[in-house]
Structure P
Amino acid sequence: MRQIKASFDEYYKVYSPKAYASKIVNDTDYHLPFCAASLLKEYLNGHTTTLNTVILGSGHGLDVAALKYNYTPQDIVSYWLHKDPREHIFKGGDSRFKITMVDLYELPLQFARDVGLCEHFYACDLTKEWPDNLLYAVNYKTDLLTCIGVTTYLGKDTFGKLVKLVENSKVQYFLFSVISLIKEEFISLFHETSLKLHYIGRFRQRNYVDVSEKKKMLSSLIENKICSPEDEKCLMTSIYVASKNSA
């Protein structure tokens, strides 16, 4: 799957989010985190208690800027691309969300902490064995777990383990997105669990990076007989919330 979707690793490895804001948020019109945040808050309407939140694949904190601080893509481009990103400190925000960020690379996590997007973070490869302290945090101290725009990179095996972890943990809400090509395969992982799966909707994730990515994706979608007119225009994704029956 990594051979089909474009890789953005070079933008996630560095401290500054300026290139990320330019090449991803601005150039590909990447609005998925903002859309997901808005839909999640609609879903949680009326929920007033604190939600200890873990953001998987958090990068520089775009998801947090959208979820906790109600920032728009235009805000991010303004603060991270056209100015020095370090000068803008995130303050206040929705007090319900207590944020912990998790990503492969430590430098963007350090940036997020420095500008107020998180208090705690873990730098680790989510496709390998998780650190004990992260496992403990998710199992016993997390109410909301999010995985937006990164399920493809996790792969089916890791995502399956994640679903089981959510089912047997304190997590009450698991927000995730999954692209059209692998949706049915990944959703099937919930069939034999006690989790209640809520389909939020199908949305545009971003523009294709180039002709090569578009050609590879459409070829795979057509081969699997699941290509739609929307897929021909941009990369499409579906958003779900899995919850405990008591949630």
Structure Q
Amino acid sequence: MRLKKKDLRTRLPLPIPADSKFYKMQSGFSFLVDGIKTCDKTSPKYLQYKKDAAYLYKRIQRAQKFVESIAEMKMETRRANQRSLIKMLGYLGLVESMGAAMVDFAIVILLVNDYCFHIESMIGVPRIRHAISIEDFAEEQVSLGTRLAFLRQNKLDFLAKMIDKKLRNCVAHLDFKIEEDGRIYWKKRNRYAELDIDQKIAEFRETIASFELFLTESGMLSFMEKQAETEANTSAH
């Protein structure tokens, strides 16, 4: 399934406001995209970037299917408390699938532009080393929180903010309550407060749609797709 520009634009209010997340991303990533275009295409870092782009494109496709499945489950469930539970678990799924994939691709963009991500090895030597690929994060089990902190440190906080880490942990630890009428209460500052999960999901989706649109208009999404197709054809032979 290929993302189309017109499909992405329908997820954002039109015309797109000048202070929107899309334009913030366009401004924040533009010089990084230029850096990729002008770097040595035979360098190890660029070859690794192509490999990571193919891998992350496939991750994004899998995440989209998950998002569609969650939407179908919500529509089929009639009881209010069950719908709320699906929304809460759905938020966690959105964060860990589409959210994590987008965060990782933003980090890949930084890495190919020579930004340093230091990873502390649990048992390996050297103890501290530079990450050069997505595989390094998985190998050393780098937390989502650490990856978000890296984005904020490098002035990409507008993307990092799409994930409410406290809410993510709340759902993961089942630290919330749902009433029969569907109202949700989550633990905040040692007390339960009502949560508008629909608003949280809407904000998340807006950020994702903005980032996808940026990737499309910059040509990066088609590049990712091309790398994934090339890798698939190579594996087939």
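Rule-based calculations on the coordinates, nothing more; no lab input. No experiment lies behind these values; they were computed from the predicted model shown. Cβ atoms are built from the backbone, for glycine too; each structure is taken alone.
Which of P, Q yields 159 for volume of the Cα convex hull per residue in Å³, as computed? Write down the numbers at each step before the final one.
On the way: P: 117; Q: 159.
Clearly, the read-out refers to Q.
Supply the structure label, taken from P, Q, corresponding to distance in nm of label points 7 Å out along Cα→Cβ at positions 95 and 223 with the calculated value 5.3. Each step should come with its number before you reach the end.
Numbers: P: 5.3; Q: 3.0.
Answer by label: P.
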Candidates P, Q; semi-axes √(5λ) of the Cα gyration tensor in Å, for residues 151-206 alone computed = 25, 13, 8; producing structure is Q
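From P, Q, which structure was semi-axes √(5λ) of the Cα gyration tensor in Å, for residues 63-166 alone = 26, 15, 13 calculated on?
Numbers: P: 26, 15, 13; Q: 33, 14, 12.
Considering all the candidates, the number was obtained from P.
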By the measure relative contact order in percent (Cα under 8 Å, 6 or more apart), tell me the structure among P, Q with the highest figure. Q
Origin of the derived value -20500 (helix-only ellipticity at 222 nm (-39500 (n - 2.57) for each DSSP H run of 4 or more, over all residues; to 500); candidates P, Q): Q
